[in-house]
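Before anything else, here is the set of structures, which you'll find just below.
Nothing in this text is a laboratory measurement; each read-out follows from the coordinates by a stated rule. Everything numeric in this text was worked out from a predicted model, so none of it was measured. Cβ atoms are built from the backbone, for glycine too; each structure is taken alone.
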Structure P
Amino acid sequence: MDTAFIAKFTPLYIEAMGLVLKLCFFGVLFSLVIGLSCALVRYYRIPVLKELASVYIELSRNTPLVIQLFFLYFGLPRVGLTLDSFTCAVSGLSFLGGSYMAEAFRGGLEAIGQGQIESGLSIGLSQSQLVRYVVLPQALAVAAPTLGANVIFLLKETSVVSIVALADLMSLAKDLIGLYYKTNEALLMLVAGYLVLLLPLSGLFRFAEKRLRYAGFGN
């Protein structure tokens, strides 16, 4: 094991980890917005939008992220729309993640008893107040474990964004192996990089889930 090689290229891995976190942050953020929007239009059975949301979810969940990225990066320029690599990666992660978040939110919404909805209406809450103070807090609490798993899933999925010319962890490892033939060292740093990102995140979500259960949610 070449420790000098590891020490020399660790800063590049740290830089690549920063890019992965940035991609994951924006991908998760937009995924939550898309997922919640789709879940609400399906939960309230809004005409046309409900059908469109269902089509989007099926399309997104049944096509690999690699194919989606290829379409965004290589297909859209054919119709005159060119996106930079970062925007393509975030768009692909958001498109994929939105469908998974939508299903997580749907499960949370469907767990809310009809009696609570009727109770809220009986005390004079408007529909917007009902959603804000009754529906969403409980739905989020129930969906939290699945949402956390989806965040980790999206972070792992960033490993394929190198196909749109982004210098992420996977791309860096492949480049170093090709240049220096230090396969063991490059892969060790690759694994270590993802563990550094994923283990704290996984622990955070486990802690949050336990707190929600302690508070009486998610049972």
Structure Q
Amino acid sequence: MTSAHIPDDAPASRLFPEFDGLYDLIAREMDGLTDDQLDFVSDRWEWSEWSIRMQLSHMASLTFRWMLIRWADVLYPGGHGVDDVRSLADSPSDRRLDDAIYHDLGVIMPKLREGIDLVRSVLAAHDAGFARRASIAYAGGATWVPMARAHPTGLTPGEDGGEGRMTLEATIRHVYFEETTHLYNIQRLKRAQGLDTVVDVPRVGYWVLPGWDRSEP
């Protein structure tokens, strides 16, 4: 995921061609899972406290949270026209789609696709230079200290992990790293149930960082 060779006047989509196949990559891993398998949790590992369903709901929600809430003023100064932002990106469910509305796989998966397509539309609407220049503040926190090491450019952490700044390029890289890391968690949850995994998770982003918890069942 190196982009230094891509000129500023190129479409921003050239920075992240991975998004074109991201939905299909995730969907293949979800195919055929039962409700019991989707809802399996365990207190044995920290990564197994969220079920596959919860992991997937978070993966769908985070795209809307970043694009429609945190980047709204920059990307959609005239409004984005999405009516149910609260249920998608700011629901009572912890960093997930609203569980009361988006519970079944048949409603979560379309929102996952919609969120990924939203990111792709943002990339298509801007050039690489804009993605590298435009930035917003982010709240920071302890989890950002190790995560910042995965970003070669665009992320300026605050002192001691406090509020920093991130470019649109770094934000979309963060979204992709979140998706791949949670897909890795889904695979571990499948292995913990004795299920076969399907896809090769791209070895980029947070889950491959030195010191990341990669404990296995």
Handout entry: Identity of the structure behind 2.1 (criterion: distance in nm of label points 7 Å out along Cα→Cβ at positions 155 and 171, calculated), options P, Q
Key = P
Problem - With relative contact order in percent (Cα under 8 Å, 6 or more apart) derived as 25, matching label from P, Q - result: Q
Practice task
Give the label, chosen from P, Q, of the structure having the highest value of percent of Cα pairs over 24 Å apart.
Solution key: P
Handout entry: Entry that produces -25500 once helix-only ellipticity at 222 nm (-39500 (n - 2.57) for each DSSP H run of 4 or more, over all residues; to 500) is calculated, selected from P, Q
Key = P
Practice task
Kindly point out which one of P, Q the value 0.40 was derived from, the read-out being FRET efficiency 1/(1 + (r/R0)^6) of positions 67 and 203 (r between Cβ atoms, R0 = 30 Å, to 0.05).
Solution key: P
